[in-house]
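Colleague: Some structures to go through are shown next.
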Structure I
Amino acid sequence: MVTIDHDAVLRARMLLLGSGRPSARDQVDAYRVLVEVNPKAYAPKLVDALLSLRYQSKSPERDVELTAEASRVARGIEVGEPKRAERLLRALDAHRFSLLAVGRRTEGRAVCEELAAAGLSTPLTIALAEEGDFARAAELDEAAARNEDSDNVFWNRVQWAANLEGAGRHDAASTVFREVLEETRRKAAEQLTSLSKLTWESVHYSRMRDAVGDGAGAAAARREALGVLAELASTGEPKGWGRALGWWRTLFVLSGRAAEPAASPESPMPPYGAEYGWSRDVREGFLGMRAGLEREAEALRAAHRLPELVDVQRRISVRVAVRQGDHHYLFEERLTPYFDEGVALSRRVPDDRARLARALVDRSMFLVAACAFEPAHADFAEAVALLER
């Protein structure tokens, strides 16, 4: 039996009814008292207050405590209460995020499973992909990707294709991504989307086909991209679509997955193909590898080991894209040096057409993102000539 402290209840009510707005900390304290008296009325308010207080916290461990309490309280709200499901999902998602931010992946994964059971599967899909369980991630992706009413059809299918590819199901991945490409091709013909997106997708599809030895399919996709780039170089975008930097960044980062360590529960890696939703520990760990890569690049440069240096520099460029690739301000000025260096280094590697072509394609797609279509076309045309020689 719970003993009610009536003086504490009175003080809590007076605080909430006072003329001034109580702080988030005071609201939490008050609702903790009142929820013992009337859980139906105050449990939802306590959940909201805990989540608000979390945004003021500067301690990751404190975030875990607050979101854990919010989740417990939300689970206790009676089924059928208005907005119960919404509050439960918000609390669980915040708890999942907080746990993963401090590297408590086993507990975070369990919360992701609970979220999926409650109807929100995306966090679990992300966690599975980060830990290398691409097969199960792809299974979860399919329902979202087939939902034609979703506003995120493109992103859902790109993520699905990426996870299918990670699971070794290359033909299935190509089939899914080809659907994305065909839809973009149709929309571009009707001027419902940008030619830049069509270019990026055609190039990514060519990379997918190259990866499985389908030279003819890869060449056809490159030729389509070259034709679109020629149109962009001649007339520009038919409409002012602006820079769709998320498209470019996501596909460029995805193209670098093969060069990175394999993902596992003990050593998670980015959920390639997902634009957002990366776990904080994974993002910080991935970006934190840059310092080591730069030291490795210095050693390779000193030893004149150019092929390996080209590859390491590309991995550095991928991390620059992760950190800054969706920032419009000074986009071209900040990123150009990395792509220029990739091309310059590749030109110094004798008789290595593949590395030079890759560097030229990378820079070309970056230049498309920067709306510099003429040099983008020149780079890509050179790359196609090298690959078809």
Structure II
Amino acid sequence: MDERTGLPVVGMVGAGQLARMTHQAAIPLGQGLRVLADSVDDGAALVAHDVVVGDYRSLDDLRAFAVGCDAVTFDHEHVPNAHIAALEADGVTVHPSAAALVFAQDKGEMRRRLSALGVPCPRWAPVDTENDLAGFAEQVGWPVVLKATRGGYDGKGVWVVSSVEEAAPVLASGTPLIVEEKVAIVRELAADVARSPFGQGAVWPVVETVQRDGICVEVIAPAPDLDEDVAEQAQALALRIAHELGVTGVLAVELFQTADGLVVNELAMRPHNSAHWTIEGSTTSQFEQHLRAVLDYPLGTTDPVAPHTVMVNLLGGPDDVVPKGIDERMHHCFAHWPEVKVHLYGKQFRPGRKVGHVTVVGHDLETLRRRAREAAQYLMVGDAAGTVPAHG
């Protein structure tokens, strides 16, 4: 508890963009957000008041960080699960718990648990050898998808392979793996929900996530032309998973929409890229909701503020392009697209890295998508001729 305000202190392990935006949401609530940063140059460390520099892999650092926190939560899933369990044994309130978070940390554990619950998943198997892989592919057909059980994100740790020979270097790397069938999908969706320790649940509209090279580049809320029954099924499925796994805080359920129905792809137990649109597009953002949930406050309403919201990620281009003239580009972006909201994460620009996003809300979906894409393209690389767009 903060003695100056009488309000609780939430500790967030990790100081990336999720912690940065959670800090933004904490300010109007009067809450203190303490962040455990790897470096003073981390995105959240650049803006938060209460910053502790330490190693999330060190139990001693985690214990020291947790002192004085009313609840501890996470910016990422990489904290060793045994360390989280040790904090809980010390009496620290941790959301989500070690028992829940393991299903977001380990894809094998996730698949086993979801399969046991009867949740629709791709056909899958653990794989250690070429014979394991060949036997699985004989059942489901090539190509198949190899996934590292831990640490993969944004297309990293995922390999689509069409033969044992193509998979051999991955199998020989010693990386713990599972293999899944390559699902024929209509599109990718996400159902984002929140659950409090009390057991209250809240759900946002199901969104479409547009992917390129394994990275989400655009989110459309709500998912266009999604059958109402399918949307309700996705929301109910996400709420059920949150309940069955004991998740507290925000849960993102990434889904494949197929010709035969919905299939669960991945889980994330934290604020998630698929719900960044909620900052401008929902009555309660995912970041405020996450704070409410981990403090066991009543959850906020999730009603959209407009018929459509579009979020486009800003992906770093060549290192020598974006940093030069970014302030001038911001100036012209605001002049040309005044309705577009820009979020920069304070991150170093690297090719393909998510360094920010833009959001626009309104009534005409195609216009919103075009405006958001144009603004994002201009901010990252400018137009083809490198000229400033005319104001309009």
Structure III
Amino acid sequence: MKVLDAVEGFRDDMVKTLCDLIEIKAIAPEFGGDGEYKKAEYLMKLLDGFDVVERYDVEDERVSDGLRPNIVAKVKGVLEKTIWIVSHLDVVPEGDERLWETPPFKGVVKEGKIFGRGAEDNGQSIVSSLYAAKAIIESGLTPKYTLGLVFVADEEAGSNYGIKHVLKQKIFDKEDLFVIPDIGTPKGDMIEIAEKSILWLKFVVHGQQSHASMPSGLNASRRAMEFILDLDKKLHSKFNGKNELFVPPYSTFEPTKREKNVDNINTIPGLDVSYMDCRIIPDYHVEEVLDYIEDIRSFHQMKGNSKIEIEIVQKVSSPPTPENAQIIEKLRNTIEELRGFRPGVYGIGGNTCASFFRKSGFTETAAWCTADGVAHQANEYCVIDNMVEDAKVFSILPFEPGY
């Protein structure tokens, strides 16, 4: 097949491009970074030959270039109906650099892999989708469907400067199909059709600051621990249903971040700020969970005779994609043609851009790629063959079967 040969011919270019992308730090300002602008500018230079290239940048005074970039590019097909592949430009920080065997922001090629922060999440799919489109251009063939690429900012920090903004621009049609290559399995044998609701909560527990040798009885740290441990236990007990579409097949309620309170050991804190990450299976409504949390908050506030505040940091819910959706069938057929197996479907506890499309009424949305699942880890890597083989899937997805 001419297009597949073109993808294979780009193998070395794909490796170089991913290594280059890894070396361009693209971390959100929330995590101490300077945004994605330089990475977007690099990619813009690789979009020659595309029929449409547009930018939908968002102003953000926190970054040095003043903009958070979003790129939309198209290779036109016979039909205006578009298959979109949406990947994100930003990466998370490297974490503890001592855990890395190679420099986190240098693309290192070894053992058939490319190591570096963002190699899998989401650099692999940026590159595979880009070179799938370039292979179509190189082949000189015109696909049935238009192939659209979207490279968005801010996926790791809430998507306000990324896909949420792009969705408001009305560039997508309800008849379009969407692939979000931001979650996958090592064989590429599963397609994600649903995501748990995400609820991130901030708890501010008040007490009375005092000397540790003369406790007032309103130790904010102790009150916070008692409240959160009780909340944790009761949430797991109340919302204990299972949904086998997901891994794990139940809702999770995890206490996570805790902010610094006092600097010295012998002072009782008067304020404690803690966080919880909740991932809720669609069998339960988020509002139902919030109402239950409010009941527990009110009880502990009354019991301790001091204020407890709750702030919703993030709340995202989306309906599932039907298993018989057109995009699911197209992906299954294409993967079966190229790899000899027919993938199943599943749901995840994480959050990808797919949830925003589904929530906005774009029901033809699937998340799929081939990945070992090392996103956010030290020594993150991309398997080179996965990147190339995914590009082959994306390159023939807009064509009719047996083209």
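Colleague: Starting from the value 43, 23, 12: which structure in I, II, III was Cα extents along the principal axes in Å, for residues 94-141 alone calculated from?
Modeller: II
Colleague: Sticking with this one: For structures I, II, III, which has the highest computed value of mean count of other Cβ atoms within 10 Å over residues 158-165?
Modeller: Once mean count of other Cβ atoms within 10 Å over residues 158-165 is tallied for I, II, III, the winner is I.
Colleague: For mean count of other Cβ atoms within 10 Å over residues 86-93, which of I, II, III scores largest?
Modeller: III
Colleague: Could you figure out which one of I, II, III the value 23.4 for Kirkwood radius over Cα pairs in Å was computed from?
Modeller: It must be structure I, since only it matches.
Colleague: To which of I, II, III does the computed value 9.2 (mean projected area of the Cα convex hull in nm², for residues 134-269 alone) belong?
Modeller: So the calculation was done on II.
Bear in mind these aren't lab numbers, they're just calculated from the coordinates by the rules spelled out. Just so you know, these numbers come straight off a predicted model, no measurement behind them. Cβ atoms are built from the backbone, for glycine too; each structure is taken alone.
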